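The data blocks that follow each hold one structure.
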Structure 1
Amino acid sequence: MPPEPLSPCAALVRRHDPDRFLTALFAPPAGRDTLFVLYAANHELARAREVVSNPMAALIRLQWWREVAEGARRRHEVAGPLGDALDAGRLQAADLLAMIDGREAEVEPIETEAAFRDYLRATAGGVAVAAGRALGADGPALDALRDLGAAYGAAGVLRSAPVLARQSRCVLPEDLLARHGLRPEDVIADPDRAGLAGVRAHIAEMASEWLDAGRACLLPKQAIAAALPAVLAGRDLARPPRHAARGLADRLAVTVAAVRGRV
C-alpha cells in the first residue's frame, strides 16, 4: 500500500526545513500535522526579510502574518491550515504573535548581544515552545523547550552564516562583532574569515549553556519531538560550522534520542 501523500505544509517543511521535518516524524500521529503547520508558518516568517529589498516591506509581510494569528482568514497554502489550527486550539495565537515579534529583529541589524539572545529565544525558542504546547507540554517543560530551541537557533546562525552572507545579511550582534574588530559588512564579505573564530566560540558557548539548562528538565515523552532539534544543535556545536545536508549519523542521533526520550 503506497504511503499517504504529504500535506502541502509537510511538503514545504521537508523541502525548506529538513531538520524540523525529521524531528516532527517522531511526534505522536495526532500532533504531527500540527507541527508541520507550525514549522511551515515559521518558514514563512523567516522569509519575511529574505525575499524583500527593504525593511518596511519585511514589516508589512510580518503584519500580514500577525493578522492571520489574530484571526484573519486568508487563502494561502500555509495561512489557511494555520488558521484552522488556531481555531481548533491546536496552536495558540500568543505563541505565534511572540514568534512574529521576534522576527522583527531581523529587519534591522541586531545591535547588542542581549537583543540577539532575545531574538533567538523568541524565534527558534518560540517555535519549540509552540511545538511543545501543541504536544501537551506545560510549565517547566516549556521553559526547557525555549532553552533547547534557542540553542538550536544559535547553532543555526553559525551554520547558516555563509547562506545569509550571500543574501547580504548578517544577524550577528554588532557589539559582539565590534569586540573582535569586525562589522556586519565584514561578515557579509567573508563569512569564513579567521577573525570570526572568537565570535563563533562565544555564540557556541551561549548555545551550550542553553542546551545544558534545557537538558536538566525531564520532558514528557509525548512532547520529545519538540526538543529533538537540540540533538542536531549539539552535534553542530561539536564540529566546524558548515551548511550541508544531514548525514546518516545525524538521523541516527535523533532517532536514539527520540527512543530514549532524552536529548
Structure 2
Amino acid sequence: MTRTVLLALDTSTEYCSVALLCSDSPADASAEELRTWVRHEETGAVSSTRVLPAVRELFDEAGLTLADCDAIAFGAGPGSFTGLRTATGVAQGLAFGLDLPVVPIGTLLACAEGARLHRPSVTRVLAALDARMEEVYWADYAWDAGEWRVVVPPSLGTPDTVVAPDALFTLAGNAAAVFGERLGVAARAEIVDGAALPHALPVALAALRAYRAGRTVPAELAAPDYVRDKVAQTTTERLAARTAQSGEGAR
C-alpha cells in the first residue's frame, strides 16, 4: 500500500501547533494505527518564528524529509487573523516549493475531530470558540459514515444565539469556560470537552481523509476562513458593548 505523509500546521490561537502524520494504512484506519509526531507550544504572537523550526524538528525525528511529503494541511480558521495568515502563508510557501496540494481544515472542525479523538464514541459535536468582542465562533457537526457532516456551517454570534443540536451532543472548545452561563447551550450538552481545541494533530487526521478523497486545493488558492469580516468595532459598537456589560454587572 502506498504510504501517505502529511504535514499539518495550526497557528489560529496562541499556540504554534505542527504535526507530521505517516500512514501505511487504509483510509478508515484509526488514529492509533498512524505514526504521528507533534509540536504544540504556547508562543503567543510569535508563532511565525517557531513554525518552520518545529517543522524541521518533526521531519528529523521521523527520519523523513519534506520531499517525502504528499500534502500540506493547515488550520484555515476562524481564529486569530494574524495566526491564520501565518499558517496560510507557510503552507502555501512549502506547497509551492514542493509542488504539493494543500488541504485547508476549519478550526471548528478540528475541535470536533479533537473531541472524537478524546472519545471515539462521539458522533455529534457543537464546536464553540471564544471569538473575542463578546462573540462566539460556532458550528454543528455530525459524524456520519466515517466523515464529518456539516449540520450548521461556521458562524459568528453572541453566546445566546448559538443553537443546540437536535440530538445528544458534545460541546467542544473554550466558549463554555469563557462565557459560563451566558452560553446557554452548555447546560444542554451531554459532555463539555474544553480540551478539544484547535491543534495540528486533529487537523492532520481530518486532512488525511480529505486528501484521500481528493478534497485539496492548489497552493495559490489556499486562503484563510476568517468568518468574521472585520476585527475592529466602531465607536458605537464599543459603547453599546460597554453599556451591556455595565447592565449585567448591575444585576
Structure 3
Amino acid sequence: MAEKSENEMSFLEHLEVLRWHILRALSAIVIVAIVAFIFKDIVFNKIILAPKLPEFITNRLLCDFGKSINILTLCINARPFEVISIKMAGQFSMHIMVSLIAGFVVSFPYVFFEFWRFIVPALYSKEKGHAKGAVFYSSLLFMLGVLFGYFVIVPLSVHFLGSYSVSEQVTNQINLISYVSTIASVVLAAGVIFELPILVYFLSKAGLVTPQFLKKYRKHSLILILVLSAIITPPDIFSQVLVAFPLILLYEIGIRISKSIVVKREMELDGSDKT
C-alpha cells in the first residue's frame, strides 16, 4: 500500500493547514468582493438589473425569434417592472451581499483549488491519477452553469414571476431583496446542478452509483426536469426545451461517465484475476 503522505501529521497540524487554505480562499473572495463593491454601476445596472429589461440579450434574441415564427409570447420582459427598496439600509446591505456573491462566483476556481490542495495529499497515487483535472472540470462546469442560469433561466424566471398576477387589483412592486435573492439562488443553483457529472464521477468511483441505477430513474429525472422547466418558463414548448435540454444532456453525460468507470473497474478486476 502506498503512503498517503511523506510525513504523518497530527490532527491539530491538519487543522492548521486547513485554516490557511480557508484563509487564502476567503481572502480571494473578499478581494473580488471589494472590486465588485467599487464597481457597483456595472454589477447592478449591467448585470443584476439587466435581465428584467427588454434590451437584455436573451430577451432581445427570444423576441426576434418569436416574431420570426409568429410566437409573440417569446417577447419576455417587454415591460420591465419597478424594483423598490423598503428598508433604510436595504440598498447598502444588498450592495454588500451582492458583492460577496460576486466574489464567491468569480473566485470559485481558486476557492475549489485551495480545498483540493488540502484533500490531494490524503489520496493514494492511483487516486490522484484518476482525479487529475478535477479543479479544471469542476470550475468549468460551475461557470457554465452560472452562465446558463444567468442568460437562460433568470430572464425566464424574472418574466414569469414578475408578470404573474392573481388579480388586476394587485400591482407587482418587487422588493430589491426579493429580486436579488431570486437571481442569486437561480444562478448558484444552476452552477451546482452543472456539477452533476463530477458528482456522478466520484459516486461511481465509490461504488454508490451505477449506470443501471441512473438508467432506471431516467424517466423520473426527465419528468422532474420537464416539470421544473414548465414552471419557470413562459407557456410555450420552445422555452421549456431551451431550459430542459442542457439538464437532460448533463444527466446523459453522467450515465456515460458512470458506465466508463464501471467498465474500467471490471477490466482491472479481470486483469488482477488473471495474474
| Computed 55, 42, 38 for Cα extents along the principal axes in Å - originating structure among 1, 2, 3 | 1
| remark: From the coordinates of one of 1, 2, 3, P(r) over Cα pairs in 5 Å bins from 0, in percent, for residues 116-227 alone came out at 2, 11, 21, 25, 18, 13, 7, 3, 0; that one is structure 2
| query | If Rg and Dmax of the Cα atoms in Å, for residues 52-107 alone comes out at 11.7, 33 when worked out from the coordinates, which of 1, 2, 3 was used? | reply | 2
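Where a number appears in this text, it was derived from the coordinates with a stated rule and is not lab data. Values in this document were obtained by computation on a predicted structure and should not be read as measured data.
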